[in-house]
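Below, each structure is written out as structure tokens.
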Structure I
Amino acid sequence: MARNRRLITDQDMQEAMERQTAVRVFQNDHVVDSGGVIVRFDDQTVVTQAGVSEISYHDRTLCEFFEMKSK
């Protein structure tokens, strides 16, 4: 079973990116992306990549990001 940790600050995002931890992205209480890793972020956008050609761009103000950790 997985535990989720919400990624809020730049430091949270940086740590998840460095560890290449899978993230789950919610927008309007719906999962819009799951299993990708953060490859880049700034104040407005978070870029995740799940595969070679599976790159997603998420608005940081509209989405919630959670790091997925395995127990």
Structure II
Amino acid sequence: MNYGIVIERADHNFSAYVPDLPGCVATGATSEEVEREMRKAIRFHIEGLRLDGHPVPEPAAKLEYVEV
């Protein structure tokens, strides 16, 4: 499955979240690091959902850039 992630720059690091998996977040010193950490967080989050007997949401968020 391919989940869309949102990466945001903070004052001294980067953070990311998955719109389709509420509560699934990660941080890192660089955007590359937060992307790696996000992959781990998604796998961990999905494993937890399955272990708890909850359904795993299908990827549904559509991420786009808009020119202004």
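With respect to distance in nm of label points 7 Å out along Cα→Cβ at positions 7 and 47, the largest value across structures I, II is given by II. A value of 0.98 for Cα Rg over 2.2 N^0.38 Å, calculated from one of I, II, originates in structure I. With relative contact order in percent (Cα under 8 Å, 6 or more apart) derived from the coordinates and found to be 29, which of I, II does the value describe? Source structure: II.
Matching task: 0.45 is the computed value of FRET efficiency 1/(1 + (r/R0)^6) of positions 15 and 55 (r between Cβ atoms, R0 = 25 Å, to 0.05). Pick the structure from I, II. Structure II accounts for this read-out. In this comparison of I, II, the computed figure -4000 for helix-only ellipticity at 222 nm (-39500 (n - 2.57) for each DSSP H run of 4 or more, over all residues; to 500) is attributed to I.
Only the coordinates and a few stated rules stand behind these numbers; no lab work does. Because the structure is predicted, anything quoted here is derived from the model rather than measured. Cβ atoms are built from the backbone, for glycine too; each structure is taken alone.
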